[in-house]
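**Q** Take a look at the structures below.
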Structure P
Amino acid sequence: MAAKHTLSEALKTIRKARGLSQEAFSDVSSRTYMSSLERDLKSPTLNKLAELCEVMEVHPLTLLTLAYAGNSTHKGDQLLAQVRRELDAVLKASDEA
């Protein structure tokens with residue numbers, strides 16, 4: 001499943017929607033690093049994504065959903081339903097193991 005929106009675009013979209021400058025992330029990263037992420041020159045670790053999402057006050061799944069669904073609410077709903085089904089199946093299988 002390919003991302004409709006790249007992670008870099010999703011990050012920039014949420015940052016701007018929250019009214020944050022790249023400098024607003026100075027407690028968790030440099031402006032240069034943020035710029036590199038938004039230009040898709042670097043890929044953040046999961047821990048770094050969590051830190052960035054804390055600054056933006058969104059759950060990391062919100063960022064990933066935007067990256068995969070783009071600006072389509074319908075595709076976002078479908079994606080979240082798929083995640084729910086897969087999560088339920090994994091948890092059920094782990095309970096049975």
Structure Q
Amino acid sequence: MLEDLIGWISAAILVMTISRQVYSQWKSRSIAGVSKWLFIGQLTASAGFTLYSYLVDNWVFVFANFFIFLTAVAGQFVYMRNKRLANGNSASAPMPAGKRA
């Protein structure tokens with residue numbers, strides 16, 4: 001029982017930590033220091049770990065990995081939005097005085 005409690009608490013902390021990071025990226029609208037490959041790798045690994053955890057009947061890790069998978073999906077969408085905003089802002093930014101295209 002204590003082992004399960006430790007597992008559930010740890011899983012909740014991990015999910016909250018990763019969710020907070022995705023939220024921070026969404027709020028800041030920045031892609032600084034973030035690679036699209038981070039979320040692609042996280043998606044792939046989390047899907048595999050979720051399936052593995054289900055197959056070995058470990059519900060703590062099924063829960064944790066499934067929600068980490070969902071945060072990776074959200075993170076990928078946030079990354080794509082932030083990249084689109086960054087590209088749009090740079091394309092529509094006015095030229096500095098004295099500079100010509």
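FYI, it's all coordinate maths here, none of it is from the lab. The structure displayed is predicted, hence computed values, not measured ones. Cβ atoms are built from the backbone, for glycine too; each structure is taken alone.
**Q** If mean count of other Cβ atoms within 10 Å over residues 27-34 computes to 12.0, which of P, Q did it come from?
**A** Q
**Q** Computing helix-only ellipticity at 222 nm (-39500 (n - 2.57) for each DSSP H run of 4 or more, over all residues; to 500) gives -21000 for which of P, Q?
**A** Only one of P, Q returns -21000 for helix-only ellipticity at 222 nm (-39500 (n - 2.57) for each DSSP H run of 4 or more, over all residues; to 500), namely P.
**Q** From which structure (P, Q) was Rg and Dmax of the Cα atoms in Å calculated, if the value obtained is 15.1, 48?
**A** Source structure: P.
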